[in-house]
Every structure is written in C-alpha cells, then in structure tokens.
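A.B. asks: In what follows, structures are represented as structure tokens.
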Structure 1
Amino acid sequence: MLRRTLTRMALVAVAGLGIAIPSASRAEDWKATVKEFRIGLLGGENTADRLKKHDGFQRLLQEKLGIPVKLFPAADYAGVMQGIAAGQLDAAGFGASAFAGAWIDCKCIEPIVVPQETDGSVFYYSVMVTRKDSGITSIDQMKGHSLAFADPNSTSGYLIPSATLKSKGVDLTDGKYFSRTGFAGGHEQGVVAMLNKQYDACVTWTSGQGDINEGYSRGNLKSMVTKGMLKMSDVNIIWQSGKIPNGPWAVRSALPSDLKKLLADFMLDLPKSHKDVYDSIEQGSGIGYVPATMDLYKDIIELRESERRGSRS
C-alpha cells in the first residue's frame, strides 16, 4: 500500500514538473506500420558471399528490432538505389557515390553511421591495379591497354578514378587513351577480370592502411586475399586516389524516427558487442562506426551532379 502511494506521489511530482514519462508502448508505435525491415546489399561480389557475410548481422538485427529482417542482394548498385527510391528497401550500406546518386534522385534517404578506419578516420582510397607479369607500373604505361571499372555508381570503382583521369586530360573514349574500358559488374569481378587477362588493369577500393601484403586492413583487396582469390605479390598498385569519404549506412527518411535511432544505436554498438559480425560486413578490421552527416558527402554529391550535367551537354 505504501509503495503504491509513493509511486502515485512520484508520478504526480513528475507531471507537475512537466516532464514527459516515456511509454514502452509508445516506443514501439512504429511496429504498427513497419512489419518487416528490408536491407539492400550492393553488388560487388557474388550473391552467396554477400548473404553469408550478412547472415549474423541479419539475425542480430532481427532480434533487436523484433520484426523480420530481410536481405535483398542486388545485381548492381543501381538496384539498391532504385529500391530505396521506390520505398521497396529501408536501408543499405552504400558507397559514397551510390549514396549521393540515390539522394540526388529522390531526396528520400539520410546517412546514419559511417565506418571508421584503424586510425579513427572515415576515409578510404581508390586504387588502380595491374598484374605483376604485365610489366605495367604506371598510368603512363597504361596507354593503349584496357581498363575495367567496377560499376557506374561506385565511388572508388568509377566516379573518382574517371574524374581524376579526365582532370589530367585523359579521354576515356575507347581507343583514345585506353584501348577500351568497361564495367565489370563490381569490385571483385573487376579484379577477377584483370587476373584472368580480360583487362590489363582494374580499379577498386582499399583502406590504404595496414599491411599491403594482406591487402591492407579493409576493402576489396583484403576480402579477396582473405578468401584466397588474390595474392598481393601477383599485382602492382599503379595509382592511388586522394581521400574518399567512407560510404554510409543510410535509411529511408520516411521511416519512423524511433526506428532510425534504434538502428543507429545498434550499428554504433555492433563493433563492441559482436566484433566478428562487424568485421564480416565491413570487409576487414576497421574500429567501428561514428554518426554520419550529409556534410561528409557534399563534395561527392557535387561531383555526381557535375558529371550528370556533363553527360547531358
């Protein structure tokens, strides 16, 4: 009796101070409209590997949200971008250029977290890679040879290297500087095409930190070395870009704010609570996530808008 009386007194006191009392049911209101959570997986490696890498992540997030979490691996980057814009997907781990392109198309997504590298930075690099036995060790020596880009919506696999080459006066029209260029369909596919001599070089992404013999600390090269698909002793890195902002995990802006916060908190905690799952989805040994803002992608958005204007002129 005394306990109930004290509880009522405490509630009256709190109400008198104008302090909102959180409601457990209110925090779950979003479940009335969101029956499942759909995550898009960008293209870049084979579907089985993408699903395997995200298996633990899917199960943990489903437990956290209390609703079904489904994974949708797309054939290419555009598939995820279009899925977000159409409201068919709720979230994805984007590259910076794919995020910028999706934002330009629909203004309907927002970044929530961005991966940190081992030094605490939120940047990575694009690199151009050739086979060691090709004897090609510089972009100058690439004249007359073929180059594989990863995907037209990839930052490191197209946007940054193509913009850099154009700024140096390189005409990307087939036969002008390179014998030909093409899109391999993803980062892993591009490296495989280069190793199989379908192209003389490819561009891909890496953290640029750690042991080069292991493919650095994070990125496509690291992933392929780990899977036994690549030996760094068999390739040359002949070019490296400037710093590129890591791509964000982003969500549809229309999602309930409580759900977006729950996902952000889950991601921020993941490297501490389940480091093996974090390492799996982030392709290496970054140290975690930090909150992401639109400011981080301002330059990439401007670059994509400039590229679109150029393609229409």
Structure 2
Amino acid sequence: MRIQASYLSLDNDLFLQKIEQAKKALDHCCLCKQSCAINRNLGELGACGAGINAEVAHWGIHKGEEPPFAGKGGAGAIFFSHCNLKCVYCQNFQISWQKQIKDSINPMQLGEIMLKLQMQGAQNIDLVSPTHFLPQIIEAIYLSRQQGLTLPIVYNTNAYESEAALALLSGIVDVYMPDFKYFNDSAAFQYSGIKNYVSTAKQAIKTMYDAVGDFTRDFQGRAYRGLFVRHLVLPENLASSFKVLDFLKQNIGVNIGLSIMSQYSPCYQAQRIDELNKKIDSVFYNKLVEYVEVLGFEQCWIQELKSSEIYFPDFQSSKVFVKE
C-alpha cells in the first residue's frame, strides 16, 4: 500500500495561509540565507537572479537519481532556473547562470507540469534547486492537489534555506534531499560565494530532520518520507568530507538516507582553479566509503568513480550497501 503524501492531509485554510505568507516573504526576500531583502513582488531580481515568476529550465522523467527516487518510473524532475549559490564547479551552470530563454510560468502552469509528470509514471515530484521559487511551488502544489496530484514531494536543495522558508514547507514536503556541500566556511565562500554556510546547513538539516524524520521507503523500495543527505566529494578534501559525516552521525543519526557522490569533474569555471582542476583521489574516496560503513550508515548509496565521466550519474550500477 502506498503511503499518502503529506500535503494531501494539510488543512485547506492552513495551506492558503502558507501561500499568502510565502508571497509576502518576497516583499523583502528572505527565503535563503543570502537575505538580500529585494522586493521581488515589484519585479526586482534577488541575489539568485530570480524575480516574481517561477522559471523552469527543464522538466521530465529523470532516471539518473538514486534508486529510491528513480525506481522503475523515474523521478518527476523539475529543474528551476537560477540559484542562490555560485559554485565555480557547477554541473548545471547552463541552467543556473548562463543567460538563455527560460520558461516563465505561473503557479497553475507549474501545477500542470506536476500533473503531467504523474501521468507519465513518475514516482515523485523532484524539485531541483527550488528555494528561490518556494511561494510559487507551494501554490502549485495546492492547485494540483485539487486536480488529483498524489505523488510525494522531494525537495532537492543545497541546504542554504532560512528557517522561515522551512517553516512554510512544513506539512508539504515528504522527503528533503539537501546537499551538505562543505564543513569549511572558507571553502564555501571561495568556491560557492556564500557566507556562514556551515552553520546554516547544520541548522537547516536539523530542521528538515525534525520535520520528516528517518528515511523511509515503501515495500517496493520507493522513497516516501524522511531526510536524505547528499555529499559531493571534492578534490583535496576541500569539502571536509569526514567532518560532514561525523556531524550527521552525532547530531542527526544513522537512519537517514545518504549518498556519497564521486561525480565531481572540473566544470564551469573550475578549470581556472588549480586545486579544483582535477579529479578526486580514488584512495581518499575509498577511505571515505569505508568510514561511512564504520559509522553505521545503512541506507547509503555509493557512486562508482566513473560517474564523473557521464552527465547523469548511473546510480543503478553503483556500489550500494543497504540493510533491507
């Protein structure tokens, strides 16, 4: 039996209240910890480059996610344009930062995309880089719920959310999928252009866990609730990977979902930076994988090192250790 998505039981009045609060937040935008305070409701652009309307760069069935999200039907991925981080090694830089024609849509149109993905057999709605369009997303889920949307919502983000944003998402998101990018603020500023990343990510991930709990899959192995953390391994341990794992073990627990990603390659502007213009070290990566096992994380997906050679990593062929 399929577990019901959280938003299906959310009180109608509370849902509408969240929509209004989210829209008002754009008067002095504080959805992420950039806290740029731009009035996006007047058409001004935030630090992320986003305005009042949602912009979708791509949507469709995505089978490159980890198996609990891709499964047989694929994830119903919606890739939003712009980003509140400026990672010099961004693999999605064409979507996030290159100027191109994008689809600017209203919440009703965004909801229609969600319903189309459900009709195409997606097993979830996978919102990729969604935070700067949170008000439009909440309204789209509300509208599409009225039209029969039942899929779980996966919030695929970089963990740079404000507490206010996460409060608005309570009762709507089923699975949080944050990247925990760094455990080093200097690296976060140098390579992603953001301040106070570590404290922000730690608090955001704790809040996400408090909202949805341990990572849970149904009898077919499909994710339907909980926290699932991704960590991209960078060359020379610039992300302080062992400290990321220690924090998760000590402050969240080992019953979350975890993905250790080896897909790094020197994309975008990384080739200009000596320490980033290289592949990750296989010896270091294997030691990190061993450490994951030592710490006791049982729902962990591990990429093969060849994942850096393909645009959409193939998790289906990856080494996985999961206690069923």
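Where a number appears in this text, it was derived from the coordinates with a stated rule and is not lab data. Values in this document were obtained by computation on a predicted structure and should not be read as measured data. Cβ atoms are built from the backbone, for glycine too; each structure is taken alone.
A.B. asks: Upon calculation of helix-only ellipticity at 222 nm (-39500 (n - 2.57) for each DSSP H run of 4 or more, over all residues; to 500) from the atomic coordinates, which of the structures 1, 2 produces -9500?
C.D. replies: Corresponding structure: 2.
A.B. asks: Rg/Rh (Cα atoms, Kirkwood Rh) computed as 1.08: which structure among 1, 2? Can you show the working numbers first?
C.D. replies: Working: 1: 1.08; 2: 0.94.
Of the options listed, only 1 reproduces it.
A.B. asks: Also, I was wondering about something else. Comparing 1, 2, where is relative contact order in percent (Cα under 8 Å, 6 or more apart) highest? Mind showing how you got there, number by number?
C.D. replies: Numbers: 1: 24; 2: 16.
Of structures 1, 2, the maximum of relative contact order in percent (Cα under 8 Å, 6 or more apart) occurs in 1.
A.B. asks: Volume of the Cα convex hull per residue in Å³, for residues 49-104 alone was computed and gave 98; which structure, 1, 2, did it come from?
C.D. replies: 2
A.B. asks: Continuing with this model, one more query. For distance in nm of label points 7 Å out along Cα→Cβ at positions 57 and 137, which structure out of 1, 2 has the highest calculated value?
C.D. replies: Once distance in nm of label points 7 Å out along Cα→Cβ at positions 57 and 137 is worked out for each structure, 1 has the highest.
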